[in-house]
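Listed below are the structures to be examined.
Derivation of every value follows stated rules applied to the coordinates shown; laboratory data play no part. This is a predicted model, so every value here is computed, not measured. Cβ atoms are built from the backbone, for glycine too; each structure is taken alone.
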Structure P
Amino acid sequence: MKLLKNALGACLLPLAFAASVQANDHWDSVEVKAIPVSEGIYMLMGEGGNIGVSIGEDGTFAIDDQYAQMSAKISAAIKELSGDVPKFLVNTHWHGDHAGGNENFGKQGAIIVAHENVRDSLKVEKSIKLFNMHKPPSPKEALPVVTFQREMSLHLNGDDIRLVHVANAHTDGDAIVHFTGANVIHAGDTFFNGFYPFIDVDSGGGIAGMIAACDVVLALANDNTKIMPGHGPLANKADLLAFRNMLAQAQANIQALIDGGKTEAEVVAAKPLAKLDKEWGDGFLPSDVWVKIVYSGMIK
């Protein structure tokens, strides 16, 4: 597990947020792996966020699409599973490692669905300073054409699929996707399985919202639920609960220092995550960097 966490954290995620600077041979070497989740449902792992795919009598339904440079490989992987161009494509949020392929799939006829804040974010310039990432306004073909505020449902491939907005978690537009019949949930980037998560504070995210999002999924899940995280290996309820408890402990430790009048530098120097780092610090964000991210969201 540790080796997998290191591989995912140290290799995939930094590259994911800096896709525009990668050489062509980098993309040529990336492989897409299909992980069976339930009958007709798969998790695709390539470069960027985990993709959920449902293939059945009504066609192909997808959750997220990684980067534009990955579109051909993702399409090929779906075809190998007997799928086709997604009829519906859900964005769990606006980040380029989850929605970067929108234009390519939109041009092929996929109907893009997302929370209304995702459409708003895609329409304008957005940046993530930590990763030196800048996104220009997205073209029309990349924009969601179906948006929702709180919840919506799709009825495809013999399942009732619920989309649930969780506010101000990883961003201000996160959606959780629940396959109610198959007992499968895609949690998007409200769940990084095995390591500290990036929280986009500038896009309205915060650790309190991340914890609340975990609680939403935990309430929907049972011991047999398969949970696709935004990053990391396929998970279950126990994995998500461990992640939620880590977030809560980090929040409490940092809040105690804030309540004591500590500055950001003093909070970082106090090492509030020291007891968590052994289990959760093998990812792509160094402990001190993650403390700064969480702190910045808590004082807003």
Structure Q
Amino acid sequence: MTEKSKALSTTAFATLLLVALMMGANHVSARFAFNNGVDVVTAVSFRSAVTALVVGLILWQQKVQIQIQTQHQKYLLIIGGLIAVQSVCLYSSVARLPVALALLAFNTYPLSTAFWARVLYKHQPEKAVIWSMPLILFGLALALDVLGAASGLGAAEHWAQIGTGVAFALAASATFGLALVYTQHETAGLDGRLRTFSTMTLVGILAIAVAISQGGFHMPQAPAGWWGLGMLTFLYGTAFTILFTVLPKLGVVGNSAIMNVEPVFALMLAWALLDQAIAPIQLVGAALVVGTVMWLGLRNR
């Protein structure tokens, strides 16, 4: 069986879609938690600590040797810090915007990745990335209703409502792109499970420290909040476990862009569960962003 046919097998494709569904549902669950007394730092603390524990148990069960070269240690700390910032920024965006729009703005991270690779490592972006930039940005402009036409509020009032949330999502995109570039260039050869364990552990420690410094965790004030916190923790941890333990065995490394349908799943779930809806023109923009990002990841290189 060739790598290509293996990558596109029914099992692999279904697993990728399952991960995307769980990631989208994780953010919808987070919105339930935020609407019922949970703050962002508490959500990141629980999610990261439990995920680190699960991945740590997998490392122990699979008897993975924990050997980290000195050159990797510095960048593992940097990557962990970046993912901590990205997690807080993305959840902060989800708390302020319709979930799907927050994820769409975050999905500009391929552009962030290309930017950081160019700035830090003089890596010339591929022509496909350059051609995709205006498509992604145009789609994002439609999805966010930058002129305030779909909302009927006008640009100034519309951006007064969404500006902070969009800024958080783009900050999450920038930090995630930087983390990806450092991961590719500075941690090559390091076991993915070990890298994930290190990252989630550091994110958990930083988030817990921030929570304690701010007077402790902000726990849910209603049953819906408990369900939201529990589900976001379960869904995120399960998705990451599948991502780093099952997917490599299925040979889908080159097709992980399929998971960029996450905003689509989030859009459907948020509409059904949170009564969040966006205008038809915004759906067109969302489709353009998702389609372009998926094309970037799935194209033949």
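For the structures shown (P, Q), relative contact order in percent (Cα under 8 Å, 6 or more apart) is largest in Q.
One of P, Q was used to compute helix-only ellipticity at 222 nm (-39500 (n - 2.57) for each DSSP H run of 4 or more, over all residues; to 500), and the answer was -25500. Which one was it? For helix-only ellipticity at 222 nm (-39500 (n - 2.57) for each DSSP H run of 4 or more, over all residues; to 500), the value -25500 is produced by structure Q. When FRET efficiency 1/(1 + (r/R0)^6) of positions 192 and 224 (r between Cβ atoms, R0 = 30 Å, to 0.05) is calculated for each of P, Q, the greatest value falls to P. Comparing distance in nm of label points 7 Å out along Cα→Cβ at positions 64 and 160 across structures P, Q, the highest figure comes from Q. Largest in mean count of other Cβ atoms within 10 Å over residues 48-55 among the labelled structures P, Q is structure P.
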